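**Q** Structures follow.
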Structure P
Amino acid sequence: MSGISRRHLFRVSGAGLLTLASGSALGACTGSGSPSAAGGDADTGKVTVWSWTTAAEALRGVVPAFEKDNPGITVDVRDVGNPAIWDKITVGMASGGQGLADVLHIGCDYFPGYVEKFPGGLADLSALGADAHKDRFAKGLWPTVLDEDGKARAMPWEVNPLGFFYRKDMFDKAGLDPTAFATWDDVIDAAEDFTSANPGAYLIGLNKPASPGPDCDFLQSLMQLQGAFYFDLDGNITLASDEAVRALTIVKRLDDAGLIGDSSGEQGWSKLVSADKVAVSPLAAWAAHYMEDQFPDQSGKWRLTRPPAVTDGGKRSAIVNSTYLTVAGSSPRQKAAWKFVEYALTRPRSMNDMFDSGGVFPALSAAYDDPMYAEERPYYGGQAVLRTFTELLDDGADATYYSGDYARALKLASDAQVKVLVKGGDPQAVLQDAAEQLAQQTRRSLA
C-alpha cells in the first residue's frame, strides 16, 4: 500500500523524527509543566498555527467564526508543508521553543517523541481545561495524548479506524462474499477460488522490498487488531510478541498463496489499483474520499466492510493512526491558543466543516450525529461507508503507543518483513532478532 497511506502525509522517514530518535543530543525545552519558562498565559493577541496542505486549509475555515466569537484574538494558520513541519518543530523544540507557532498540528507517531525528548515543550492542556473533554472522543484515543504523569499534552483531531475496502465485482466472479470473512484465515482459505476467477489479480498490494521506503501499515494494522504494537503502553518492546508473530505470519501466508502483488516503486500501489490488479485495500477512514478522487473509473465496484479478525472471536476494530493539535510550551498566548484548539476540536459543526473540506475524519464522537455520515455514496454502490467507520469506532479500539523510538522500530519491522517476503525468512526468528536489535539501540526492555 506504499505511496498512499496517511503516513505518507506525515512521512515517518522525515529528518525530524529520525533526529528525535537520536535521543537527548538536541537538549530539552525549559520547564517541566505548564507554562514553560518561555511560555505565558495571555488570553488575547495573535495566535499562529502550523499545519499542512488540506488540514491547514480546513483550519482556516474555522477562523472567521472563532474570531467573531472571541474578540481580541486573531488566528494565522500557516501551511508549513510536509515533511518540513517536522524539521521546524524539532529545531524549535531543541532551541527551547524559540520560533515555534502557538498551535502545532502533530501526528501520532511524532507526538510521543516530542513529549519524551523535550519536557515542557508542549503545554499542559489539562491545566487549561482539556480533561473536561476526555470522554468526548473516539474510544482508545485519550490515553495517547497523555504524558507519563497523566496530563494531556494534545487534543485529538483526526482519527482513522481501519476498514476493509473490497472490489465487489472481483469477489462476485469467484462466488465469494467478503462480508462473511470472520478472520484472515477465511480470506486465505478463499485464495484458490479468488485467483482462479481473477487471473493476474491479487488480493492486496504490498511493497515487498520496501523500495523506496517502509510499507508496514498492513502489518501494523494486523497487530493493532490484536491490541498490540511495537511497544506496550509502558514503552517496553513487543516487536517479537505472539501478536506480532501472528501478524507477520498472516502476511507470509498471503504471499505464499499468491495473494500479494508487489507495489514497489513510486506510485506502485496506485498503478496496481488502476490496472484492476488489487481486490482489497485494508485502509483507514481517510481513504473513503481518496478512492473516489483517485480511481473515478472504478465507481460502483468498491464496497466497505469490517476488517477480518486475526484470531477467532478477536476484535474487528482498530485505530491505525491519528493526529492532534497541541499548544507550544513556549507560547506567550497559551490561553488564547487553547481557546482556538478547544473551539476547533470540540464543536461538531467545526469538526464536520473541516472534514467536509479536508478529508480529516473527526475524532469527536458527537460529530457523527450529522446526516452526512448516513449518506449513501454512489461510488460504493450506495453504501453509507462513513457510517460503517463510525460503527467501528463505537466498538472501541486499543490505544497505540508509538514512543519516541518509533522510527527505529519501523525500520527494523520493515527489514523483518522484507526478509520474510523476499528472502523466505521465518516470521518468529526475524522478529526476535529485530526486537533484540531494538532493545540494544534504545535500551528499552523486552516485554
Structure Q
Amino acid sequence: MTGQTRLSRRQLFKTGSAAAVAAGLGSTVLAGCGDGGGGSGGGSGLSFMYWGSAFEKKAIDDMLKKYAKEHDGANVKPMFVPVSNYPTKVSSLVAANTPPDLGYLGTGQLYDLAGKDLILNLFPYLDKYPDLKDRLPSSYFWYGKDKLAANQLAMGVQILYYNTDAFSAAGLDPAPFTAATAWTWDDFVEAADKLTLDQNGKHPSEDGFDPGKVKQFGTIAPVGGAPLYSLLRSNGGDMVNEDGTAFALDSAAAVDVLKKIQDLIYVHRVAPTPAQLGKNAPTTSVQLQTKRVGMIIDGNWTLLDLMESKVPFGVGVLPKFQEPLTMTGGAAGAIFAKTERTEEAIELYLYYNDPEHVDLFKDGLWAPLQKKYYTDQAEIDKWVLKDKYPANFQTAVVEPTLKNGVTDWGQQIKNADRIHQVLDPALEQISLNKGAPIDIVKALKPKMQPLLQGKWPTQEL
C-alpha cells in the first residue's frame, strides 16, 4: 500500500464514495477481491464482501465456512478488499451491476445506496425474522418511514484504556469502572499529570518540567471523532441541534469542552502536540505497550490488539463533565437489493453478527448488537470471557453501552461525508493551537451551516 491514501477503521465508519474520492482513492489500484464479480450478478450461492486486518479476514473466512457446513453446504464466496480500496470497489461493482449479496459499508455510502434503492429494505422482514428486532436502538440505520437500510456490523463503544504498570508506578488506583464513579474532567487531568514524565522524572505541574523531552505522556487529546463527541454530549453540547439543521459547536458547553481538550496539550502539557505525536503515530496498543502514553480513549475494537500483544492494561469509563456518557456507533452491514437469494442473505446476515458464530466478539474486535448480550448474564458470559477480557469490563463497558450510550452523530446526520470534509480540518486547527476554540468554531459556522440537511429518521420497533 506504499504511496496510497489509507483509510482507518474509524475513518471508514464515516466515509462513503464521496469521501473516498475526496481522499484520493479514485485512482487507487483495486486488489484483494478475487475475480471481482458481484454475488448477484453471476455464479451460484451468496457473496460476502468485507475489509479488515489479517486476523479479521481469517475470522470472517472461518465463519463463512462454518455457516456453509451448518447449512447443508451452502456456497458463500468471501470477497476481501483492503479498507483503503473499499468504497471505490463498492462503487465499481454497483456501477457494473454486479454488487455482492452482503457487505460491509461505511455510513455515507450506505445512505447513498439506500436512497437509490440499491440496498434491501429490511423493514418488511422484521416480523418474519424477529431476531432483527432484538437489537440496541442505536444499531439501526433508518432512511425513511418503514425504511431500514441496515444494522451496524457490530456495536462500537468508546473506552478509557490505561497501562496498569504505568498507573502503579504513578501511585494511581485503577481508573473508575462504573458510570456512578466516573472521574470528573479535573480528576482526569490530575491523573494525566501524574502519568506524564519528562526525561528527569518531573511532572508538568512541577517546576523544571521539560515539555520538549517528555518520556511518557498521560494521554492523547481527544480532539476529534468519537471520543470528542462523547465528551461534548457529556457536557450538554453537540455538533448540531436536535433536528440537525443548525450548527451547535459554538455553544458555551461545546466550546468549554474544546478549550479543555486543547488545554491538555498546551496548558497542562499532559498530551503530545501533533508534532510530538508524529504523522504516522503508532496504534493505541503500541502507545500503551511502550508507555509512550499512560491512558487513552479509543474504541472497543482496540481490545483485540491489546489482548493479542499482551499489554498490561485495564479499562474504565470515560471522564465526565455533567453526566457520564460514551458514544456508540459503527460501520454498517447491509444486504444489496439486487440479491436473488433474499432469505438466504438474511439468514447469513443474522448469523454473522451473533457471538454464537463469530470469534471476533470474544476476541475483542466486535461488541454485540443484540440486547440480550447486555442484559442476560448467561449471554454476556458468552462473549466477555473472564479468562481473556480485563477485569471490570462488564461494569466499565457492557453496562454503559446499554445505559449511558449516545449514538454517533455522524450516523444520524445527512450529508455527513461532506460535513466531515469541512469539520475535520477545523478541529485539527484546535489541536495545532492555531487559535482559540471559540474563534475557530465561529469561523467554521458559515462553512458548515449550509451543509446541514437535517437528520435521518429513527423509528421504534
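**Q** Between structures P, Q, where is mean count of other Cβ atoms within 10 Å over residues 175-182 highest?
**A** Once mean count of other Cβ atoms within 10 Å over residues 175-182 is worked out for each structure, Q has the highest.
**Q** Which one of P, Q has volume of the Cα convex hull per residue in Å³, as calculated from the coordinates, equal to 141?
**A** Q
**Q** Could you tell me which structure in P, Q was used to calculate semi-axes √(5λ) of the Cα gyration tensor in Å, for residues 199-430 alone as 31, 25, 17?
**A** This value belongs to structure P.
**Q** 23 is what came out when relative contact order in percent (Cα under 8 Å, 6 or more apart) was calculated for one structure; which of P, Q is it? All intermediate terms of the calculation are to be shown ahead of the outcome.
**A** Details: P: 28; Q: 23.
Here the read-out was taken from Q.
Since every read-out is calculated from the coordinates, none of them should be taken as a lab result. Remember, it's a predicted structure, so these values are computed and weren't measured experimentally. Cβ atoms are built from the backbone, for glycine too; each structure is taken alone.
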